[in-house]
Each structure stands twice: as structure tokens, then as C-alpha cells.
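K.L.:
What follows is a set of structures to go through.
No lab work stands behind these numbers, since they all come straight from the coordinates. Note that the coordinates shown come from a computational prediction; the quantities given were computed from them, not determined experimentally. Cβ atoms are built from the backbone, for glycine too; each structure is taken alone.
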Structure I
Amino acid sequence: MLKTNYTDYMITNHILKKAVVLIDTREKENAHIIEWLNKKSILHQETKLSFGDYSLLIPRCEEYGITTDLIIDYAIERKASLEEISGNLTNDRDRIKYEFWRGNGKMDIVIENGSWDLIASGKYNTQYDKNSFIATLITYKHRFNVSPHFVSKEYSAELIYKLLLYKLREELKGD
């Protein structure tokens, strides 16, 4: 993606601080994400992403050899609840499989207000069988390298941002 001879100082104090969170234009009901980004003074903009709901843009910085704006090849798919992901896995399975296929190995999924415990105990509000739910999430982890991250809505923006930021940081460090 990028040359890898950046110092820790360059990465931490310049490149990461200028990164812009990209939000897919199709992402809905994300006021809590926008509010957190604004509160933390984190730059963000809406754009159509090829996969996922959130990614990062590294603005052009000739000083560091970044001659054009770059979008990292990694994204986060956000689901607002177990009910939403359950619906995607049952009613809209082909679309979500295609989304995961496009992001194969380059995406993670953040599921708000859910947990393995809630799935295993069947404490969610859909008819999706808990064993099928678990099997599908694990199968997609192995098939598409999409890891689920469960988090409360309160902390989802921070998790999304840090997943993106630390992915970029590791790419820049190159080791």
C-alpha cells in the first residue's frame, strides 16, 4: 500500500492525525458514530465505498512521499444489533455474502449490542436458530476472514475508529 520507511514520529504525529474516516453513503442511523467523531475532532466524510461502511483516507502529503489521497484497503461493516445481522444472514444472505466476498481478508464486522452469550442463549428477537447463527458467523470468519467484534452502541464509534487506525498504523510500520 505505502512505502514502509516511516518513523514512529512521522506515523503518530502526522499521518495518523490527518487520516479521514470515510463513511459509506448508504450507512444509515449512525448519528452516534458521527457525534463521537465530531466530539473527538476526528475528520470524516461521506463517500461511496466499494465494501464496508467505514474506511480511512490518508490525505496527500508530498513531504512523506504520499503523492495522492489514498484509501486503505480495509473496512468495517457495522450492524446495529443481532437482529440486523440475523436478518442479513437469513433474508438478505446473498447480498451480505457478496459484501464479505468483496472485502475478503480486508474487513471486519462490528455488531452493536450483541454478544456470543446472547446468541448462544437465543436471547435475540428473531427466529434465526442459534446454532445456525453461530455456524454462519464462524463459517464466514473462515471463508471470508471477517471477524465479528461485539460492542455496546456507546463504544462502537471508538472501536470502529481504533480498528481502522491501528490497521493503518500497522500498514505504515511495515513490520
Structure II
Amino acid sequence: MTGPESEGSLVRRAVCPGSFDPITNGHLDIISRASRLYDEVYVAVMINKAKKGLFEVDERLDLIRQVTAEYENVRIEAFHGLLVDFCKQRDIPAIVKGLRAVSDFDYELQMAQMNNGLSGVETLFVPTNPTYSFLSSSLVKEVATWGGDVSHLVPPVVLEALNKRLRRD
């Protein structure tokens, strides 16, 4: 594995990328599991100026920092462009992705092969906890928009931000 040395041993780094609009308990499960496998885990929040999110990037970064504060080895950053460039700049050899269903695998496998072909970055697929196998940020936003209860799907601080954004505080 490549990477800078820290006190004579290699620092194992990985990245968990996504839009996190908003971060869900499913995302947190993957981040938590990655934090136990790697010395440093970057949560990379994608900036897509063509796509209007419910939360601005700075708001997402703040929410993620709050809900991952207990993980001392987790770093939160925004990025624009290719994920492999983000990885190269930080000497990150691995991407950690949660898979909810077989349909996720088809797309994610293509991305993993492209990323590996472009830069040699490996992708580790982690099966989602069955509790969160249906969960996505899009679904949370849709249910919350129509007044449904999403309190069991997102951390309390995210629920508060959702309710405030949707004017239900």
C-alpha cells in the first residue's frame, strides 16, 4: 500500500464519497465501519453545481462534522471534479462504498473499474446493514417533504435541520 509513514508504519487511508444531502443513518453506518478499518477516513462531499440540493455544501459539511464528531479519525471535506484526483492529492488508495442492493452493484462496479483504471485506486464494497437497505437521501427528502416521520432514518441534528428547512420546526 502506498502512503506517507507515521511513526514507522503506513497510514491506511480511505474515502467515503457522496452528496450526503442529507447524511442518513445508513451513511453513518458505512462511515463508522470504515473508521474501524482505516487509520484515516475522509468523507468527501461532492460539489455538483448543476444539481440543486436541499442543503448547501457548507450546511452538509457542518451536519456531517456534528454527527461524526465521535470518530477521531474521520475528516470531512468538499470536492469538485474526479474522485480519483481527490484521492491522489491526499494519498488515499481506497474508496469505501455501501451497497444496498444488486442494482447498486451494477453501477458501482463500473465506477470502481473506471477509478482503478484511471489511477489504481481500489474500491471496497461494504454491504449495507439490512436496517438501512432501502434508505437513501432522496427518499428521506421525499418522505420528509410530505410530512412523513423520518426520525428513525437520520440523526437528531439532521432531523432538526430538515424540519427547519421544510418549515416544520
Structure III
Amino acid sequence: MLWEVVWIQLEPKLKIFLEDCQKLVILAIGNELRADDGLGPLFANKFSKITKNASKVIVIDGGIVPENFTGTIRKENPSHVILIDAVEMNAAPGDMKFIAKEKISQYNVSTHSMPISFLIKYLETTSSFKIILLGIQPQNMELGEKITENVQISVNKLVDVFKNILNDLNLI
């Protein structure tokens, strides 16, 4: 499958990004009522069960208003922040890509009231940490639809990858 190639590229980048991580906040973003846009909340639900007793990994379901969680993120004082969201990248459904904060404006990022680039700029003015966006290519963003199979597979694989890497780094 095509997503296997994506994982070969994604895992090392995630390991490098998290190399010196002391505390991680994962802000999962999306609208559960809009098919694949619900991938963020789905990831948050699945991964928070794994990290519920971890003090060094905080998983936040930011839903459609991730800006409402800036105070929580600042309070946690993380060394690293990863945003997870559906991003139109003209790729195969379920494909993933790390998007540097400087390049976020080049992509169509989901269906939120505030652009992700504004959220990142605000967070950077109030805190000092590494931040990156992990975009997952949606297939369907229609209202009332369920998450598509390819995106579901990617979310499940992402949960496993995060679990393994964060375990190796002694964060969970």
C-alpha cells in the first residue's frame, strides 16, 4: 500500500522532532460531523486512552476551536507541540506529511474558525517550544459522513507509531 511508503518517511522525522522532548502536547483538531475532518478527535480519543497516566504527554481534543486550548497548552509548558489535522495536500487519502509552521499557509487546512497559522503565531508569542503540524490527507469532508477507510487506517497506524516512539523515549 502507498501509506507504507509514507510511514517509512514519517517515523524517522517524528523521532528527530521529538529527540530532546521533555513534555509533549498533542493538539488534535477537527470536526467529527464532517467525515475525515473528524480524524483529529478520533486520534485524540484513541491515544488519550494510552496516555491517560502519562504526565509527560498531554493529548487535547481541540475539535473545531483549537484556539480555546491555548491557555491549557501554555499552562502545561511543553517542550514540543504537535498539531494533528486534516489537510488538503493533493495526496492519496490517508497520506501524512509533517508541515513546517512556515509552510502551513500554502495548504488548505480543514474547517476551523481561525487559521492554524494564526494559532501557531499566537502560541509562539506566549511560549517557547518546538511546534509542527502533522497533516493527514482527507478523502471526504461531507457533513454527516463517517471517516473513510483509508483515513481510519492511517489514524490507527499513527496511534501505534506514536505509542512506540513515545515509549522508546520514556514519555509514556
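K.L.:
Say we calculate FRET efficiency 1/(1 + (r/R0)^6) of positions 44 and 148 (r between Cβ atoms, R0 = 25 Å, to 0.05) for every structure; which of I, II, III gives the highest result?
P.N.:
III
K.L.:
Hey, another quick one. For structures I, II, III, which has the highest computed value of FRET efficiency 1/(1 + (r/R0)^6) of positions 12 and 100 (r between Cβ atoms, R0 = 30 Å, to 0.05)?
P.N.:
Largest calculated value belongs to III.
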